[in-house]
Structure 1
Amino acid sequence: MANEAVEYTVDFQPLGRRARVPAGTTLLEAARQAGAGLNAVCGGGGTCRTCRVRIIEGSVSEPVEVEARVVTQGLRLACQTRVLGPVRVDVPHSSMTAPQRAQVEGMERPIEFAPSVHVYDVKMDPAHLHDLRADSLRLRDALREQYQVEVDSIDITVARELPIVARRDGWRSQVVTHDGDVIALLRSDVRPLGLAVDIGTTKVAAYLVDLISGDTLGATGTMNPQIAYGEDVMARISYAMQDAANGRKLQEVIVAGLDEMVSTLCQKTDRSPADIVEAVLVGNTCMHHMVVGLPVSQLGMAPYLAAVGEAIDIKARDLGLHLAPGANVHLLPNIAGFVGADHISMIIGAGLFDTQEVTVGLDIGTNTEICLIANGRLLSCSCASGPAFEGAHIHDGMRAAPGAIEWIRLSDGKVEYQTIDNAPPVGICGSGILDGVAELRRIGVIRPNGSMDVKSHERIRLTDEGPQFVLVPAGEREAPGDVVITRKDVNEIQLAKAAIRAGVEVLLAEAGLEDQQIERIVVAGAFGTYLDIDSAVSVGMFPDLPRERFSQVGNAAGIGAKNVLLSRRCRQRAAEIAQRMEYIELTTHPDFVSLYSDALILP
């Protein structure tokens, strides 16, 4: 019998998390196993340097070349450091995936309430010696006699519990059907529930809904647990392509995360996950494929094709979701490339499907999906705006967590700023860095090409890595360290905003329109909710239009998922949108490169 590999304990402080791992395991993988929230923007490739940790004591591998810059600060990269003995690790605050705000609110609109599931209060004939019908036939006959409903099939899990439930509840039950299939039996005093989920690359939002009244009973948001395996979709696709087990792991962690959200919502509302009889899930093409367990390798290579484009209905149990045993899960269609079900859901949630105005809709995130509704046409594209708006790749960037600077104004040589929860400033999130760049450009510190005029302001200091503008000096308002904006930070915002603006311009060109003909710009998504429209316009992310043409609608994708859960008409509209949508692939568009280059300039 072969000897088992030697294992060592890795202790992560101040998180109080521990894992026992084989020798040679990276600290990043140990952190994942321990449930220690450790940033890994690049997915463990050693390029982002966000998984910095300090070795308190223990035996680890020698530093490699990519760690040279962090080793001088007494730090190591967890993704490059391997366990050679028992280890105690200090995780700096900046490396933690701190709890963050997850946008679940959105603008609600009236819809035609007509869920895809039907609920019948059924009284079956009791069994006796002169009536030897099977229990399933009693159920079918009762539905036919009392509601003129013919049943095509009875879910096997329902068939298994029917004899017990029927006798326990005196032959009376609430029978739930979906497309002619009996999917659940509930006690007569239990109201069936529905679940709507927006699975974002970074954040997940979930809503628990009463399927009788249509009322939202609760909502919750959290980080996508897949973030430990890569900040963006390409990093996760790369991880999945390394080994078939990795793809299964990504599916397992997101489903486990959804189960945890369901448990939280049910505890808050004193309900049971077994009362949830239908769910609607939306996400970009990659998130859609990963939660279903579809292959994603083809999404990582041109021409970036989806495995499945049409809508999917699947049993919750086949996904590993713990809802009602026969519960149905519906996933909206994908369009093309990375424009997926969440984009269709955003269009429905924002009410854009029947607008008569020339409208641009944007769902801004790590991937930004853009649509143009004009003259009876629907056009869409996806641009890799990158994780800068989530605070990644920014010198002192962080997600929208307590202590993140989210609003900045520069006036009379003073820096005014606001932090989330008014906590001591520890970093800067996406809306804050956008404000900062806009303000520095406005007062002339930043030139049109993004470089800094080092003599323009007393807060600029020169370092080995280039000039930095000190927003917050250490100690101010109990700040644990300096918070700065660097030339590289400005460049990250230039790249992100240029991708978005070029995407808008490509769609306008395809429709034969110009900026000033846009009658409405709808900005959705968590980041889109908190960004300052004036800042976005001033850096050139959006066209310079009257501000009344802009509207920020919150998590329209989540609201759209909820609408699809509650309305068959909305579900039909999703199919219509998918059929009508004209997808534009930016990477092959002849004008994209020139438009993108022009959009890099800060006006």
Structure 2
Amino acid sequence: MKRLPVGLSSNDPSTIGPPSRPQSEGDLTTQPESPSRRSFFSKLGGAAATALAVGGITVFEPAIAGRAAEARADDIGPLTDAARQQAAQTLRTNLANNWGSQPLVGEPTNGDETLYADLAASYSKCLPHDNYGRVNLAAYSAYINALTTGSPSAFQAIPLGGGRKLTNPQAGLAYTLEGNDGHNCSITQNNVVRPVNPAPVMAGNQTAAEMVEMYWAAQLRDVAFDSYASSAVAIQAAAEINGLSGYAGPRNGGGQVTTNELFRGSFAGELVGPYLSQFLLIPTFCGAQPISQRFQTFLPSSAHLVNDFMIDFADWLSIQNGYQPSNAVAMDPTYRYLRNGRDLSAWTHVDALYEAYFTAYLVLQTIGCPANPGLYSSATEATYGTLGSPDAAATIGDVAQKALEAVWFQKWFVHRRARPEVAGALAHLILTGQGANTDVTLNSDLLNSEAIAKTHSKYGSYLLPQAFPEGSPTHPSYPTGHGAVGGACITVLKFFFNTNFVIPKPVETNNGGTTLSPYTGSPLTVQGELNKLAHNITFAHGIHPGIHYRSDSDESLLLGEAVALSILQDKAATYNEPFSVTITKFDGTTVTISNP
């Protein structure tokens, strides 16, 4: 059968495009446009791969013993029950054998856990600590014993300091029946295969730069992103970050960090247009239910309300020991479009983790984004359970869960990186003459920074102000769960949709987040805005609230992407429909997943 170009069926009325709903005057987005699900079904094609190519080089080619044994119907017709049962077993076995034959990637660490006798650079939140925040070594030993043995009873025996619990370390021991095992996930970056990189060392210049960046982000939480260019604090932040030798974030074409580059990622398209991705702004529908993209946010800090937390050492120590915070975050009674770092922090404080990417999927339908041109297309059938809307929606949730298992292994069983709130406490000890009470030293780029001095002037301590009363979640810092889930889910969206599509009628936030106005700058593509969304969300649960380093986010996005590609690779081999899909990865290289 000849395959027609996606969306070009001359006798398919669903290619006309999505209908629009009326909008009220004064606000472009009071009523979002409704997606045409029929159009989406007809445009979406299949995903079945027997080859995954990177830069034209095949890195995976499972020996699916006899494609004929699986019986694509246009070859030999449907199989008998017995033959189908055997074909299903053969397919599963061959896919599993492929991953089982991959070389072990190894899991390098930064060495901080063995470098410092007091273990101050390693994650120990919720365990008991002394008055200077040094972990009880017997408790830490029990914690390591549980992680080493994997015994459920050993996890039950970990001594805790307060009422908060460690967050699900055993998830890192779960197996997966799709894609590569989470304990052997390699990352292919710029066509080089590597393991997850070790986290930057606590005493190094990269951690110092990442901490300085977060101290500035705390100062700028209540400044609208579109006001950075005129903000004296943002200008000061960009100037200091620009001079940091360990800064690994984006720079402009002249190699400089300006207010436009602050707290952005380095993937293609991220420096174009507003700070916030269109997928966090454009209203949409979930079925018949409108989604306005207005959110409940935190109130700004002011002279009358301090809505930043853990700025007192006694409070920090109580939280580090695992006690519940004594105060609560103040909520804004007005629902708003996102506009600043505090708003983003509020969003990820309670999100459903893959929520942003499911919403992006809905927005892609609303704006009429066509399918990836390599997907299966037919003049006589519309996709649905395979390669259609239900498939795309379900796959987003599927890869999110698998990405969490993979990143949880890295967090608990490999890196155990202490959270930024700990680095801030160490800086506080050192700068208040109590440095003899820790074995850790910190880079002078942090200790001598304008950012930390400005924080001390404002709050009376050198601690890193947190946007959440409880500070970080109760699991290690590196890599991030939000980042890994984002990398995985966005890869799925790139698989199903045409990422070269230019977003029609883009918008930006104004009037304190109460309205949206048209954005009239450079064109914004789906590819660039998905890349932007990835960093918006992981930085919303990282740099902006002060709970994750930049490197946590950057590495986790690549890990999540690798997890999703391995799952799509296996999933693709299960389809009957032929296709060949090309995805542009975060690093700008391409992969092709095909089912010939």
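Figures for the structure shown
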| item | result |
| --- | --- |
| Top of 1, 2 by relative contact order in percent (Cα under 8 Å, 6 or more apart), largest first | 2 |
| Cα Rg over 2.2 N^0.38 Å from the coordinates reads 1.05; which among 1, 2 | 1 |
| Highest-scoring label, criterion being distance in nm of label points 7 Å out along Cα→Cβ at positions 149 and 325, among 1, 2 | 2 |
| Origin of the value -9000, where helix-only ellipticity at 222 nm (-39500 (n - 2.57) for each DSSP H run of 4 or more, over all residues; to 500) was derived from one of 1, 2 | 1 |
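Each reported figure results from applying straightforward, stated rules to the coordinates on display, with no laboratory input. From a predicted model like this one, the values you see are computed outputs, not experimental measurements. Cβ atoms are built from the backbone, for glycine too; each structure is taken alone.
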